[in-house]
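Below you'll find the structures, each written out as structure tokens.
Just so it is clear, none of the values below were taken in a lab; they were calculated from the coordinates. Predicted, not measured: the structure shown is a model, and the values here were computed from it. Cβ atoms are built from the backbone, for glycine too; each structure is taken alone.
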Structure I
Amino acid sequence: MDEKTTLMDTVDFSISRQFIENVQYVLAGRTLDYLVINHMEPDHCANIEVLVRLYPEMKLVGNAKTVQMIKQFYEMDLEGKVIEVKEKDELSLGVHTLQFFMAPMVHWPEVMVAYEQSEKILFSADGFGTFGALNGNIFNDEMDFDRDWLDDARRYYTNIVGKYGVQVQALLKKAATLDIEMICPLHGPVWRSDLGYFIDKYDKWSRYEPEDNNVVIIYGSMYGNTENAANVLAMSLADAGVKNIAVYDASVTHVSHLIAEAFRCSVIVVATPTYNGGIYPSMESFLLDMKALGIRNRKVGILDNGTWAPTASKQVKKILEEMKEIEILGEVSIKSTLKPAGLANVEELKDAIMTSLNA
């Protein structure tokens, strides 16, 4: 609220009524002068047309790609209704001034961020967002972020933005030139303290640097035999002193959680039975997501199982070899069940993992 009233983005159509009520309450009878559109994904742009009808004199503020997407989503006459901005353009609202910075592919091509110069606020679009709904408290220092939000923040970044590490790094470089005291993302808490903590997380994630020097074991299993082998490896690692090992069944854990753990940990163990001559479906889905999201700089152990032709490891390796900076630590092949004679192979893989963790 200033000499010119300005709204930063809108919301998903499912909560339009509440959103419009809130906007009208805050405006308290004033008109809306500007709608800044940082991101055109429908969970943020679904109320543009509604606002244009309510406030016909309102100007839409966006870049050239924003305007193109508005025309794709809506059948509306934009003549005289758009202020098109470019890199570092400024918009004076009175006391407040917005400056715009393009952030293409974080995570759509039209994305930009807006920096308010007087209060030093970065409106960061989907950047620095998280999954999850706020429970009354909106600021990061009003909640236990590590306990209640970090896992969802990591899952959000890795699955929504994770493919675009290079582009996130470019945005972080731009942000580093600004004096930022508050970050307002379109998802999750508003950051007004300890900004460096979350910026450091984004820096690590976008450089594909493991957050923790630790092990995640992800398995698929039809009859429990591959699961048993995965657990034997986990217990062997625990006996060797590894703490906080994470073990997941890919058949019951949503792949977004598995991807988040693959970003978090330095060592990933892939345990899969052979299925119709290929990789067990839930494990294949996870591996293909890893590849699509560009995960790199990881050490990987492979454990495969089959009764007459355990060939899954060959196809697992093919996917891993198509990724960047992936080192295969070793592989264990099981025929049906893990027998005492096969424990030595599990120990060899454990030893390779320990060497990696201690390097």
Structure II
Amino acid sequence: MPITLDELARTLAAAAVHAGACVVSGAATLDTAGPGDVTLVDSIDKLPLLAKSRAGAVIVPLGSGPLDRPSLEVADVHAAFAATILHFRPVRAAVRSGVSPQAAVDPTARIAAGADVHAFATVGPDAEIAAGCTIHSGARIGAGCRIGAGSEIFPNAVLYDGTRVGERCIVHAGAVLGAHGFGYKSGPAGHVLSAQLGWVELGDDVEIGANTTIDRGTYGPTGIGFGTKIDNLVMIAHNCRIGRHAMICSQVGVAGSTTTGEFVVMAGQVGVRDHVHIGDRAILGARSGVSSDIPAGITVLGEPAIELRDRKLQLATMSKLPEMRKTLKDLAVRVATLEGDRGLETTRAA
């Protein structure tokens, strides 16, 4: 609903500057905002960008001063803008509905009071779903799975038999937890799958992105540590142990039996070979190819992944190669000329 800028200022505990009778009816980014919208600029250095925006008002950092349109000064621009968006587009409150009669729930499954299982979800034998969980339509919870309190499994996610999910976890649509690992033994008759008897185990407060896959362990768990956040389209292979509070970005691939410490960051499209260890708080830059252990606390980049400062030196050197090649060619010509002159002088002396 429309709101005056003064009213919005009171809601956000903001300082209104030149608010006048300004009324806003929406919130949008700088490049999409219209005259009835409020937008945001998150740093004073970026205020010149406002000149190209059609927004009727703007949320800015404290100390931005009078601008060319009404403004609200706040300590945390992004928090204020999020609250503004929620004013105009409030999140629909969840309504607990219990177990839908259209869900396929095995009689031996145990579903706590206060858990929701939506229509067309499947819950297998001996599965346990704790209070406050939500299992969305089309999700499949396999036999013997354990899902901790307050966790949410989105549509069409698949939890293979025996998967264990901690409390307050989120598993987004299309994720697959617990498929057998890519463990084959090759011989004259072809490729034979080795034992895949383990499971996947998520700690509390883990988030798994859409269409991410995590394979079951060979004999024990493939583990994802407390508080770890995994983006969409990530592949974690069998027997991996990802430490607490890792951040793993989209299109990362981690091969089997790799382990990590705490607070590790893997940027987009990182590839990690099998049986290596990534130390605490290491950062793997985008598209790094990791083929050996990474010590704690360093940042690596490139293929093969090496320390960032060394990679920067390599890149700087590579950028100078054309100039260095030309210099070498010039030197070669000069040396050849000098050697020719020296040979001629030797002949004359003889």
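Values computed for the structure shown
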| item | result |
| --- | --- |
| Which entry (I, II) yields the derived value 11 for relative contact order in percent (Cα under 8 Å, 6 or more apart) | I |
| Identity of the structure behind 21.1 (criterion: mean count of other Cβ atoms within 10 Å over residues 111-118, calculated), options I, II | I |
| At a computed -5500 (helix-only ellipticity at 222 nm (-39500 (n - 2.57) for each DSSP H run of 4 or more, over all residues; to 500)), which of I, II | II |
| Structure with the greatest value (metric Cα Rg over 2.2 N^0.38 Å, for residues 167-326 alone, set I, II) | I |
| Read-out Cα Rg over 2.2 N^0.38 Å, computed value 1.19, structure in I, II | I |
| Identity of the structure behind 36, 30, 25 (criterion: Cα extents along the principal axes in Å, for residues 231-318 alone, calculated), options I, II | I |
